[in-house]
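What follows is a set of structures to go through.
Each value in this text was obtained by applying a stated rule to the coordinates, not by laboratory testing. What you see is a predicted model, and the numbers here were worked out from it, not measured in a lab. Cβ atoms are built from the backbone, for glycine too; each structure is taken alone.
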Structure I
Amino acid sequence: MPYKEKPVEKLYYTIGEVSEILGENASLVRFWAGKFPDFIKPARNKKGNRLFTARDLANFKVIYYLVKERGMTLEGAAKRMKDNITGEDKRVEVISMLTSIKEKLQNISRALDSKDEVEEEASYEGN
């Protein structure tokens, strides 16, 4: 059986990595970290840079979903997260998985389209 490497899970994410994942600028990530101290507790390195855990990243995704996609206020999003006992919104996880599946299907569709074009060109050359 071939060896399969497990995907590497990072312990800490920098503010730049979090902002890139969310598609937002670092100042917004810093702002949200300050507004949601119950859910986002960054560690700091020797230089004082914020380091976020995977749990913090998951909470950022929930905040992004509630504020940017659902249009909730920061106070409303904080209340929603406090009311959520597990601290995790499963809809964000489902949306993320569905987006990933959609991207894979679009890649497959593009690959099939390009294959069809190559076959059509070959059939024209053969006639």
Structure II
Amino acid sequence: MQRISKVGALISIPVSSLRRSLTFYGDKLGFSLQLRDDRLGWAELESDSRAVRIGLAEVQEVKRGGPVLVIEVKDIEAAIKTLSELKVGASEITDVKNIARVATLEDPDRHLLMLRQSYQRRD
């Protein structure tokens, strides 16, 4: 069977304000702006790995729920400290035994996001 997903992914997130969401995902979460079209109400941001991009689509009505964007971090405590300094709240860290440490937060439209620090596997 041929694999379809070979390049990466673009995750489209509906937002009420492109400007406000660009500030959050770019300035606060550190994604790099790759494309912006205010006429279309569309922007694309890229992760450091370049395999995952976020598309922000400005819409009239934002509905909550759906998939959760999980952002892999090297040091979850440092990430939460940085977010706190940027006035972005996050939950307490939860330990998912033998898998990862996680914390949740919300974007300006109250979409749920998760920070995840994976445990190193010992193979």
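Computing FRET efficiency 1/(1 + (r/R0)^6) of positions 15 and 79 (r between Cβ atoms, R0 = 25 Å, to 0.05) gives 0.70 for which of I, II? Derived from II, not from the others. To which of I, II does the computed value 2, 10, 19, 21, 20, 15, 8, 4, 1, 0, 0 (P(r) over Cα pairs in 5 Å bins from 0, in percent) belong? Matching structure: II. One of I, II was used to compute P(r) over Cα pairs in 5 Å bins from 0, in percent, for residues 47-102 alone, and the result was 4, 12, 17, 21, 23, 16, 6, 1, 0. Which label is that? Computing P(r) over Cα pairs in 5 Å bins from 0, in percent, for residues 47-102 alone on every structure in I, II gives 4, 12, 17, 21, 23, 16, 6, 1, 0 only for II. With respect to relative contact order in percent (Cα under 8 Å, 6 or more apart), the largest value across structures I, II is given by II.
Out of I, II, which structure matches 4.0 when distance in nm of label points 7 Å out along Cα→Cβ at positions 63 and 95 is calculated? Attributed to the structure labelled II. Set I, II, criterion distance in nm of label points 7 Å out along Cα→Cβ at positions 39 and 71: the highest-scoring structure is II. Quick check: -19500 is what I get for helix-only ellipticity at 222 nm (-39500 (n - 2.57) for each DSSP H run of 4 or more, over all residues; to 500), calculated from one of I, II. Which structure matches? Derived from the structure labelled I.
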